[in-house]
Structures are given as C-alpha cells and as structure tokens.
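The following blocks contain the structures, represented as structure tokens.
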Structure P
Amino acid sequence: MITITGLQHVLLDIEGTTCPVSFVGDVLFPYAKQQMPGYLADQVENPIVQKLLNQVFEAWDQDCDPQAASLRQRYCEKDSKAAVRYLWWLIENDRKLTPLKELQGLIWRQGYDQGLLKAPLYADVPEALGRWREAGLKLSVYSSGSINAQILLYQHSSHGDLSNLFFHWFDTNIGSKQINKSYTKIAEALDTNPGEIVFISDRKSELFAAKEAGFQVIFSQREGNPETDSGNYIGIKNYADLNLSPA
C-alpha cells in the first residue's frame, strides 16, 4: 500500500492513467479522423467551427515543418478540404495543436451522444475516485485533450457519468504538460500549495515538470502504456493500493 498524506488535491491525467491508451489511440483518434471531412463540411456555417478553423490555418501558416509546408503548396485554398488534410497530418504525427483538440472534442460529442462511443475506465478507477472524494480531497483533470473532450469521456464512461466527481478541468490552453510553469498556473487556479497536490500520469516528462513546480507525483504503470519503467518515481498499478488523504 502506498500512502501519501497532507494533500488537498488529486490531479489526474486520463490516457494511461484512468483510461487505457488503446481507447484514445485505437478508438477516439480514428473516429475523429474518419468523421472530420463530413463534420467540417456540415458545420461550415457554425461560428465556433469557423473560429477553430481560422486558428488551424494560422498555425499552419507558421508551421516550419517541411511536410506542413509541402501541404500548404498543394492546398492553396483555405477551405474545409485543405483544413482536413492538415488536421489529418497533425493526427498522424501526434501533434497536439489546441484547435485540433477542440475540433476532435466536438466530433466526439456527436459520437457519444449517438451512443457510438463509451469510455472504458480501468476497473479500479471509480471506487478510488469516490474514496478520495470521501476522504475530503478535491479531484481535477489535466489532459492534452480539450476540456470538452475530458468531460464527455467521464460523462459517458463504462461506469456511468462520473464527471460530477471532478472539481476542475485543465487542458493545453494553460500550457504544455512538459513545462513546470503550467503546473504553477494550475496550483494558482486551484488556490492550493503545490506540495498539497499529487499529480498522477503515465509520462515521466510530465511528472518531472510537475515535481519541478513542487507537486507530489506518482507514475501510472498500467498494462499497455508506452512507458513502463517508473524510474525514480513512485509507481502504481492499481488504485486499490493507493491511499491518499488530507492528514
């Protein structure tokens, strides 16, 4: 049993931490990619979508990658078809552009609402979330997926709607998960001393940044995760073995 006391807040990653990596990589991403051409064509008059597409084109114009530049030369018109090609390229290269994440979230909402998507949380997650809340801790999420996508995932989980268990949601609008400044901003937003926050993630680069900001950190060692070695960090495979409390 791993015990950490003196906490006020638990900050959780999603992919590889509360939900299998395979759901995001094998289900959500392919679904968004498949649906994107039709969705953007259907939503061409939607001001929210138009704003996000403008942000996509701005990022594309500033993208120095030779492949992105080559795509710019092939698709001169700034329309939904051109946007799709660049967005697909971003997905294929695991580029975490914020407007892409927002668009994916909008597409996933349709899939969730139609009953086509359901998030398979790890079996030990719902009990642990409830236990930590009952202990007096506040729960928040920090994921590279958009806030809308985060909420949707927990609203449509394999264990029902768990979104009401969370106090706050953070995405890359607050900053990259690999820099300590992002975690400092999160602590300020939560009005909590960094040392009273524990961050759980499957990425050691994120744990390093959070630890630099003064957070306590735990490495998620779930089966199927790309990173399996906890290195110098405390590793956890099942939250039934993780006791977190304020005192």
Structure Q
Amino acid sequence: MIRAQDLTKVYQMGDNEVRALDGASFTINKGEMIAIMGPSGSGKSTLMSIIGCLDVPSSGKYSLDDVSVETLDESKLAEVRGRKIGFVFQQFNLLARTSALENVMLPLTYAGYSGREREDRARKALERVGLGDRTHHAPNELSGGQQQRVAIARAIVNEPNILLADEPTGALDSKTGVEIMDLFQRLHQENGQTVILVTHDSYVARHTERIIKISDGKIVSDEVNLDPIKAGTPRVER
C-alpha cells in the first residue's frame, strides 16, 4: 500500500540547510498496524506529513496505492487526503462551539454528502468509539479522552483506508491513554484499516505489530513486534 524509497526532506533555515529526512526507505502493507517511533527532532513528524500527503519529499519516491505522490499537485493531494487518510493528532482540534456530532460531520460536508447521510454516518462513527450518548455535547462538556474519541470518530467517518495518528495519547493521562490505545486496536481488528502511529512513547509503540525507529532522519530499525500489548492491559513501563 505504501512504498517509500530514499526519501529526503530539506528545509532552508536562513543560511543553514536542515535535512529532516535523509534517505528513508520502507514499505507498509495493507492492513498493518505499525508504529513510527523516534525522539523529538528525529524526523518522524516530517515523515508523517509525507505519508499523510500533507507535504512532499525534496527527493526520493513515495507511492500510495501505486500512485507516485510526489508528482501530484495540491488539489490531487487534497483529494487523496480526503478519500484515503484519516488523521488523529495530539491536540484534538475540535471546533469549540460545535457539538460532537457536528465536529464529526465536518469532513463529510466537504465530501458532498447530503445532510441526512452526513448525520447518519457521524452518529454511527460516534457509536463506534463509544460516544453514541454524547452527540450533542460540546468539547468543553467532554473529558480529554472523550474529546480524543470524537477526533477519532471524525477521522474514521469517511471510512479511510489509512488511519494516521500523531502522538494520539500525548495530551492524556495514563489511564485514558490505555483506553485510547485499546480503541485503536479494536478499530484495526474490526475494519482491517492500515493504522500508523507516530510516537516517541515506547508504550504506545508496543501496541502495534511492527515498529519502525527513526533517528536523525534515517530509519535505524524496522522490526516485527513479537510481544504486542493487548487491549485492556494496564500501563506498566519496562
């Protein structure tokens, strides 16, 4: 599904050239649940932006479903993002004065669905994340974990092929973080979606089937996780 070959991303900072990615290569198969793990400044957020078609590499090749993404213009990139990728971020990015239902409906508005269909799809997405009884609550009436569930519902309402999450438990306490990771695992198992978690947290990474580690813009390891954490397991560092 995803193939990256010798990806580089170079930023010009005044007179200095910053190489955020430096020859990263990997493949991700359809239906995998993987983590891209690295410390702050490792290049993982830049890599996430390229995987999510929010940016294009300076050089190298990135193909998604056999389409060379680096050749697409902004309108085509936006189309790919809207159809194929659901995004979840550390900050929930919900509209403050808008209900959970309306927040989840938002991507469907741009996709051209009718009002009734938007509402039906949004309700079903909220039910899938356990918030069927919170449809008319505004974000300030929800806990942090519930707000992240709304954000996840918004990410899956278009039924994307890829769910891409950037530090999805970073703004949550440890107990709520466990619940959110359990939800990602359940969604992956139920729908067979490709789930990519970008994180610095080894606990989050250990919920996945495979862990790609990045440092200084380079892939330093790519290993199958032989002992993934199962849903419902309390957080214990090791």
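FYI, it's all coordinate maths here, none of it is from the lab. Since we're looking at a predicted model, the values are computed, not measured. Cβ atoms are built from the backbone, for glycine too; each structure is taken alone.
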One of P, Q was used to calculate relative contact order in percent (Cα under 8 Å, 6 or more apart), yielding 27; that structure is Q
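Work out distance in nm of label points 7 Å out along Cα→Cβ at positions 118 and 190 for each of structures P, Q, then name the structure with the largest result. Each step should come with its number before you reach the end.
Values: P: 3.1; Q: 2.4.
Across P, Q, distance in nm of label points 7 Å out along Cα→Cβ at positions 118 and 190 peaks for P.
Hey, FRET efficiency 1/(1 + (r/R0)^6) of positions 94 and 126 (r between Cβ atoms, R0 = 25 Å, to 0.05) derived from one of P, Q reads 0.30; which structure?
Details: P: 0.30; Q: 1.00.
Label of the originating structure: P.
One of P, Q was used to calculate mean projected area of the Cα convex hull in nm², for residues 54-181 alone, giving 8.8; which? Mind showing how you got there, number by number?
Values: P: 9.7; Q: 8.8.
Comparing all candidates, it corresponds to Q.
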Comparing P, Q, where is FRET efficiency 1/(1 + (r/R0)^6) of positions 110 and 134 (r between Cβ atoms, R0 = 41 Å, to 0.05) highest?
Q
For FRET efficiency 1/(1 + (r/R0)^6) of positions 86 and 214 (r between Cβ atoms, R0 = 25 Å, to 0.05), which of P, Q scores largest?
Q
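Can you say which of P, Q returns -13500 when helix-only ellipticity at 222 nm (-39500 (n - 2.57) for each DSSP H run of 4 or more, over all residues; to 500) is computed?
On the way: P: -13500; Q: -10500.
The read-out was computed on structure P.
Assign the value 2.2, calculated as distance in nm of label points 7 Å out along Cα→Cβ at positions 102 and 142, to the correct structure from P, Q.
Details: P: 2.2; Q: 1.4.
Derived from P, not from the others.
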